[in-house]
Structure P
Amino acid sequence: MRATKTCNKCGKRKNTSNFYKGRGVCKTCFADQIRKYARAHREKRNAQSRQYYREHRERLRRVKARWTAEHREQIKAYNKKYYWSHRAYFRAKKQEYLRRRRERKARELNKRK
């Protein structure tokens, strides 16, 4: 039989695998706490994230570049799948771009005359 533990927050008896080590709150309740805190302190967390990025910009760029290089095929497959599942959106965007381009070219031709 597996060991169980009672959550201090919801009071439910759950398997110990549903708890983080050293915490009396189950993973579900802990995730709820994190979500509530994040919503309540959104500006503070955003400011901290911006500050961290400013201080570690070069390192973060290197890490991202390395990850991108190592996962090129995975990224390519994801982008292809995304394109095909949102094809109507991309086609509409392209049509809008072409329409505006034609209008701009026509205005330029009229200015020259």
Structure Q
Amino acid sequence: MIKSERAKANKRAHDRLYKKNNRSKARASERDRAYGKGANDHAERKRIEQGNCCAVCNKEFTDTPHLDHNHITGKWRGVLCDQCNRGLGMFKESLDSLQKAINYLRFWA
């Protein structure tokens, strides 16, 4: 039993190290597993179409971009930087909430 637990721990450590050293390959594999076959190809096409820039802030990607998708339909959209992806997630893709945030910022500008 102990040997089996040790083997599992070693595999987890190996997997973490592989992901750290092969971030792009790991992200590509995770995309296809999470969003379906072809998701990584779509993300790469969008990255090229967008000029290697985020669809929201237009900053050049310095890390692997995130594939944005509609959480209700699952339909893929563009690719976003980590900050913009998290920002949209915080607003739960609510246009009403985003508009209220814009109004708030304009009020205090």
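The numbers here are math on the coordinates, done by the rules we state, and not lab data. Since the model is a prediction, treat every value here as computed from it, not as a measurement. Cβ atoms are built from the backbone, for glycine too; each structure is taken alone.
Tabulated results
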quantity	calculated
Of the structures P, Q, the one that 13.0 was derived from, the read-out being Kirkwood radius over Cα pairs in Å, for residues 16-63 alone	P
Identity of the structure behind 10 (criterion: relative contact order in percent (Cα under 8 Å, 6 or more apart), calculated), options P, Q	P
Given 30, 20, 9 for semi-axes √(5λ) of the Cα gyration tensor in Å, for residues 32-87 alone, calculated: source structure among P, Q	P
Ranking P, Q by distance in nm of label points 7 Å out along Cα→Cβ at positions 8 and 80, the structure that comes out highest	P
Origin of the value 1.00, where FRET efficiency 1/(1 + (r/R0)^6) of positions 24 and 56 (r between Cβ atoms, R0 = 41 Å, to 0.05) was derived from one of P, Q	Q
Test item: mean count of other Cβ atoms within 10 Å over residues 48-55 calculated as 14.6, pick one of P, Q	Q
At a computed 13, 33, 28, 16, 8, 2, 0 (P(r) over Cα pairs in 10 Å bins from 0, in percent), which of P, Q	Q
Structure (P, Q) behind the derived value -19500 of helix-only ellipticity at 222 nm (-39500 (n - 2.57) for each DSSP H run of 4 or more, over all residues; to 500)	Q
